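Listed after this line are the structures, all set down as structure tokens.
Derivation of every value follows stated rules applied to the coordinates shown; laboratory data play no part. Values in this document were obtained by computation on a predicted structure and should not be read as measured data. Cβ atoms are built from the backbone, for glycine too; each structure is taken alone.
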Structure 1
Amino acid sequence: MAIKNSATQRKENLAGYLFLLPILLGFLIFMLFPILFSFILSFSKWDFMKGLSSIKFTGFDNFFAIFKDPWFTSSLKNTFVFAATTVPLSISIGLILAVLIDKYVYFKNFLKLSIFLPYISSIIASAVVWSVVLHPSYGPVNELLKSLGVINPPRWFGDMKWALRAVIAFSIWQQLGYVVLVYMAGLKGIPNELYESADIDGAGKVRVFFSITLPMISPTTFFLLIMQLIGSFKVFDVISALTDGGPGTSTTVIAYYIYRSAFKYFEMGNASASAWIMFICIFAITLFQWKYQKKWDNNN
């Protein structure tokens, strides 16, 4: 009987492994192998148009070279500026809107759908609309500014000073619906008894927000911080659709720099080194956030 049970168990284990095999193969082929190969390439010089035989090991030369490249240093700076502005602004505005919609707005479902539409809409379509709205000569925004007395309104996506700011504004608008919906889901998990007790104690709305809502919603905030931060470091489609990295290097970010190095100049070693630097930046910031979140939870 024990032998029969053992054979049955082996068959069940084998069936389970066979079901897992496609996922395992997919992970090995499409995830693990590219990661390991990019790590090797980061220490090599390779033009993939010339085949694998042209790979040459160069040590840390790629890492030293990219920090001397003004395109890379500019893209690194732009990435940090983009992340440092879009992440806190989208989360702050999203939380305020979520609280207002949850407590003071009728037709919540319609409003949530309206806010969420930019997030699920095509980036290309949204970029075209924004390009028209912010057109330097005929766009309604500049026409409004001229009517208010602004003689030389910004050229927005065509202006080195304003291009990144316009891209940041677009990204916040595009991501806001997602942030609002996640926060509204988190607000549903706060016990209503806490608000009733605060109301009995005579606490004002501002104090209730900072003493109850903000601490109770901190896990949601931590989740959004990590996801938004990773997304801001990986941003590519917005840049490609709106500015193509220009004018000059004003809107070039790390992800676009990697694409440019790999598929425009075929410098795979340079692109791989840049990708690993981006990974290290994301990993370090995520660890810092994780440590800060634990301290926050312990204090609360």
Structure 2
Amino acid sequence: MRTIDWVGGAVDIVDQTRLPGEYVRLRLDTVDALVDAIVRLAVRGAPALGVAGALGVVLAARGPSPEADVARLRAARPTAVNLARGVDRAAGRLAAGPDAVLAEALAVRDEEIASSDAMAARGADLVTALCGPAPRLLTHCNTGALATVTGGTALSVVAELHRRGRLAGVVASETRPLLQGARLTAWELAALGVPCRVAVDGAGPFLMARGEVDAVILGADRICANGDVINKIGTYGHALGARRAGIPFLVVAPESTVDTSTGTGADVEIEDRGPAEVLFPGTPESVGAANPAFDVTPADLVTAIVTDRRVIRPGDVV
């Protein structure tokens, strides 16, 4: 399964809003359709968004207003660096024509596929070294093939440990917004045959304190120059829980998610998804909502960052 691809002159994606009940693929042949898919999370996950952005520029190159369409693609979701980076990379080839843009976009896709394999091996080696031969892991949000193209980031490490027979089980936190852990991660883990339990987000630190988790492993939407990690809301709480429990907190993300142009997490625009996902029917009209989609985990809470090229530890140059 490829989460996103270029098929027959259009962007082909798995509609992640329909999972786990239905497996539906969408054909997106306009920038409008792709932007809508990005905004409503039909396609999501930092690496997958990078590929979506690059392929979106191919669609823009065929339209009457490529510069305006490129700007709309770039701004569709502001927090994950991969989207803007994929757009910018493909847009850099616009002057050379649509074929050159497509070649660049496909290169972005192929590099993300290769990076998943590299992260799987490197991350599995590190988890085994830190936790022994049969760790119990907690993961947050969705970091499998659905968040990339194939394989995944943190979930590629989980899958590799399972293949090696070196995994005792996984706790997947449900994850706001849209319960991506309960819906998507659980679906992928079940397909892999990995023993899995779903827990509400707030239960993670308590499960760590109770000795039911040996390490936390998750992905990132942006890694800042100082090592701060931007990831799905709830990540910071898990990092605090891991520090208190004295267990490793590991981030797995490709080099394309490392953003040395952004100094710290304080410099990142955090997307707020508005009240509709938080307030229930009958909530008093006078009540507002806080619905940040992401949070910032300070670098000093991170045991290590695993990319497709290296392991970054506290004090290393990002």
Quiz prompt | For P(r) over Cα pairs in 10 Å bins from 0, in percent, for residues 145-248 alone computed as 12, 29, 23, 20, 14, 3, the structure of 1, 2 it came from | solution = 1
Practice problem: Using FRET efficiency 1/(1 + (r/R0)^6) of positions 57 and 201 (r between Cβ atoms, R0 = 30 Å, to 0.05) as the calculated read-out, with 0.00 as its value, let me know the right label among 1, 2. | Solution: 1
Self-check item: Which entry (1, 2) yields the derived value 16 for relative contact order in percent (Cα under 8 Å, 6 or more apart)
Solution: 2
Quiz item: For mean projected area of the Cα convex hull in nm², which of the structures 1, 2 scores highest?
Solution: 1
Exercise. Figure out for me which of the structures 1, 2 the number 13.2 belongs to, where mean count of other Cβ atoms within 10 Å over residues 137-144 was derived from the coordinates.
Key: 1
Exercise. Assuming 3.1 is distance in nm of label points 7 Å out along Cα→Cβ at positions 185 and 225 as calculated from a single structure, say which of 1, 2 it is.
Key: 2
Quiz item: Among the shown structures 1, 2, from which was the value -23000 of helix-only ellipticity at 222 nm (-39500 (n - 2.57) for each DSSP H run of 4 or more, over all residues; to 500) calculated?
Solution: 1
Self-check item: Kirkwood radius over Cα pairs in Å, for residues 41-208 alone derived as 17.0 - corresponding label from 1, 2
Solution: 2
